[in-house]
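A.B. asks: I've put the structures underneath this note.
Please treat every number below as a calculation from the coordinates, not as lab data. Note that the structure is a prediction, hence the values are computed from the model and not measured. Cβ atoms are built from the backbone, for glycine too; each structure is taken alone.
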Structure 1
């Protein structure tokens, strides 16, 4: 509101009254009301800003609000946090605004108001440093987030904050009822309309950017409280645009009709004032929603609870049909834009054609997408709260033995002791199609039972983390079985993932996932004594292999000493997990080539024809594996 008052003074009221000398009495009355509004806004800013500081200090320290000041917590927050620095800047700006208001009130000099407008804009923009846009670190795309946030705030203040001042001007003009007052209202309304169009365009663009960063998926939009409130906010924003559009199309032309009667123009002023106040009232609800979502974790950082019984799985749709779907999406967007523009320009025939086109496009899209419509569950878009790593796999192994072995069998092939007595054979958990299921769907089955009601749910017996550990163990064992079938030729098809694990090498701690960030990895697994000749050859080739980005990690799975080149120290949990990725018939040694996703792309064993790969083969394969793209990070399930 502070920004809106100053923007209204500088960009709307002054230029409007400058053209109408007969309305100076109206200007004086309006200035008094705007001064009062600005001072009240400044008081609210001081009070709520102070409350914000105390509440945040209490949250950071864990102390009650009454103890924050005596304990010196506020000093720490103000001097040692980014929030405190931004708060002090806002305090200084608020004092500058108070000074500008005082000087303008008693001197009628316009320069303080211009300075106040700039200070109010910075005051509003500084709120961005308390939001998620200020936490963006990745470049170049995340660098767009903070500027978009700032522009979004500035456009909101200029448009929404200036609505009430415009309503005050229209009320004073209606009260005076003179031709000069109507002319001033006309000039101010036209200028505000231009300002509103600029702000709405800015809000649309920056809103899309912010939504992309904070709730950029359909599950995050409709399956989280953040996304649902954001959709309500968008709906209210569209309602504000509808009200503004009616003003622009119906009432502003009446107000600007110079040949019309003064009484008719005054009636237009009354209608405009009513709609402006309606628009401002809707804006209050928008700000209330912004206040709520401002303290919620973004949709992308929250587990989405999918509300629909179905979802669209592109993996079930043929590639050619997927291309058709993208064309449909583009055509849908074009029809929407054309319909909006032609409705604004009052071209009913073109609007009708656009709507007909929308219907045709939607029908084509539904037919093309139909094969991809599959069953969905509330947890379909969950991500595991337990990382796919050796400790989780180790915790999941005994859980599987205690809960799953009777039906699925010790090896997971669906041949447990109770399998024969069941009406439906238990699923074979060693088949590759296990990885085709969404992990959220598997979590639902483990928690609530299968759709055929044969498999019971374990939500009442196992905690959420234990269920994720059990799933990670099943995944790791299946990945090991599939990896045993891998050949010595690099494949770019779907490949089983190796769980992450920690190791120590030359006194330094590291993890597989951290090593994979800089290139592919060759995992050397041996059971009995170290293959010294092989490890010596690999160690001698390290400079050449490192040039191709390939790292080598050798792990002993037996109890023999680890005194050999490239061998790392690992825990017993890691050995147990890695033992899933070799067989007793491998001749004592298995080597796995991993891409940067941790997936097994090639496999060599000492017993296989052709034996282990030579340096030239490893070099060429490392180059091929390095070209496989890294999968995008899954934000679902990451809550703070």
Structure 2
């Protein structure tokens, strides 16, 4: 969903008035306004101050904070405080605590210490939400809302507790109707796992070896639905007391424990928390570690990770960035200082993808507790941190350039949380990582100068010229019919169409409609370690030979289309059918970039020879360039237009805007 036509992007900040003496609040508010900040988020961790004892409320401090910030000219994002239930509530009902897969209780002492399935906690969360919404719902300074904070953070979306078990059995009965239907869908004749009634079913943990993957898959679906149910309860309460004010939740990057699209259906705004340096470190833990990328981008982040998540959440609702890294953080494996200009670049990257607000986390560095090493826009002594100057620069530039709204891109990439769960549960290669493959295909399109929309498998596809379908294990006939009807070219695979919705092998080995379109039907999987790549080559239409490797995943199959490219052992790299192509293997970056460029040209999409680490995103009539690499680069001559900001010669962390 695009931004309203009348809304010019702006910035915000996360503020914790409860951490600072009241005499500082007015000066802080004035300084925020002077810096050009428009929005301030408050109160997401303050339940114990709102309700210091069970049923005893104290909102006097929050009333004063809202009044002080609002009178200074700031718009307030009010949060529900349910991410941090107070100790007295945990003592009142200790079984609200979530339980680990190994049976360990996740105790009090930090945050997110609750199970989404606990009915008592759901009622308590609704009660405090009602109190906050009733008190501030029509306050003129409260212009937006946030539910809870970072659902599932610290692996808390899934609980293996008694409350989850009771509700899971009800969920299964509702999904299948009869135990016979469940046994059939799960294939429970295998290993004598047949059930006689739903009350015999346990959670899929603590089994001798792996649990039935269909059982695990349904538990993941159930746990995801519990998050959406929890969020909807709060949204309904807020809307009743605060109509016409948008509601958001702040999602996270590289996170798959629940389906964010289902949660976003309750929301007006999908926000996420962008920490490029922390994510670069965490992404090194997944398959296909890229030492060169880490070295070149240590202080600026992966050039496509943030962009992908902007497009991912922009596809669900209006896009905001609720927490933007302003300096070094405290929670990653390593926490370097960003290169000068990085905070500005990250902000413009978000605006390039249609973000309405970029909110920096946080206003002032905390002097105590778990996040004291996390930077803010101010240092502990109230002097400006380096990120402050860059935030001010962004606000000054936004005042000079009125951006267009973002139009639909020519390329759609289909991303699906259930496909992510299936690939994880199905195993085969421990180096296979769904998001890594998604990012590889997204990156290849961006390396060719393209803009990409990230959409779910149930969304409209009209108007796209190229559809990317990586690793959608279950492909529905409805999706394939919509792809065919769209008239778009298709680039699918690998690991697409090889499962049914019940997590079984299709009778036709792979999805028939996909095979008809791409000319390939999978028969066998060659799941490999990333450390042992296989040489491969591919020739583009100009006759240029591209040498590289494939790794992690290959597929043998029946070729009814045209084979293209080959691995050193003769297996094909691609299959071309009547409307699309299928990647029979996972190519390296160079091969995939060339193959993507060919697919774009066949779809009549312009390709540009983009220098390493230079990226562009089209926002209406504006092209916004961001450069992540250490070497100076030049915007290709094939891209025409007037320079509104920056230069066609770009150094690391530079931003250039060209008007078409």
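A.B. asks: Comparing FRET efficiency 1/(1 + (r/R0)^6) of positions 62 and 262 (r between Cβ atoms, R0 = 30 Å, to 0.05) across 1, 2, which is largest?
C.D. replies: 2
A.B. asks: Work out which structure the value -10000 belongs to, where helix-only ellipticity at 222 nm (-39500 (n - 2.57) for each DSSP H run of 4 or more, over all residues; to 500) was derived from one of 1, 2.
C.D. replies: On the way: 1: -19000; 2: -10000.
Working through the options, I get structure 2.
A.B. asks: If P(r) over Cα pairs in 10 Å bins from 0, in percent computes to 3, 12, 17, 18, 16, 14, 10, 6, 3, 1, 0, which of 1, 2 did it come from?
C.D. replies: Source structure for this number: 1.
A.B. asks: From which structure (1, 2) was volume of the Cα convex hull per residue in Å³, for residues 414-557 alone calculated, if the value obtained is 177?
C.D. replies: 1
A.B. asks: Which of 1, 2 yields 21.6 for mean count of other Cβ atoms within 10 Å over residues 406-413, as computed?
C.D. replies: Only one of 1, 2 returns 21.6 for mean count of other Cβ atoms within 10 Å over residues 406-413, namely 2.
A.B. asks: Distance in nm of label points 7 Å out along Cα→Cβ at positions 198 and 510 was computed and gave 5.6; which structure, 1, 2, did it come from? It would help to have the intermediate numbers written out before the result.
C.D. replies: On the way: 1: 5.6; 2: 3.7.
Traced to structure 1.
A.B. asks: Consider the structures 1, 2: one of them gives 24.1 for mean count of other Cβ atoms within 10 Å over residues 166-173 as calculated from the coordinates. Say which.
C.D. replies: Source structure: 1.
A.B. asks: Here distance in nm of label points 7 Å out along Cα→Cβ at positions 46 and 110 was calculated and came to 3.0; which of the structures 1, 2 was it taken from?
C.D. replies: Details: 1: 3.0; 2: 2.4.
Here the read-out was taken from 1.
A.B. asks: Looking just at distance in nm of label points 7 Å out along Cα→Cβ at positions 102 and 238, which of the labels 1, 2 belongs to the structure with the highest value? If you can, show how the numbers build up before the last one.
C.D. replies: Values: 1: 4.8; 2: 3.7.
Structure 1 comes out on top.
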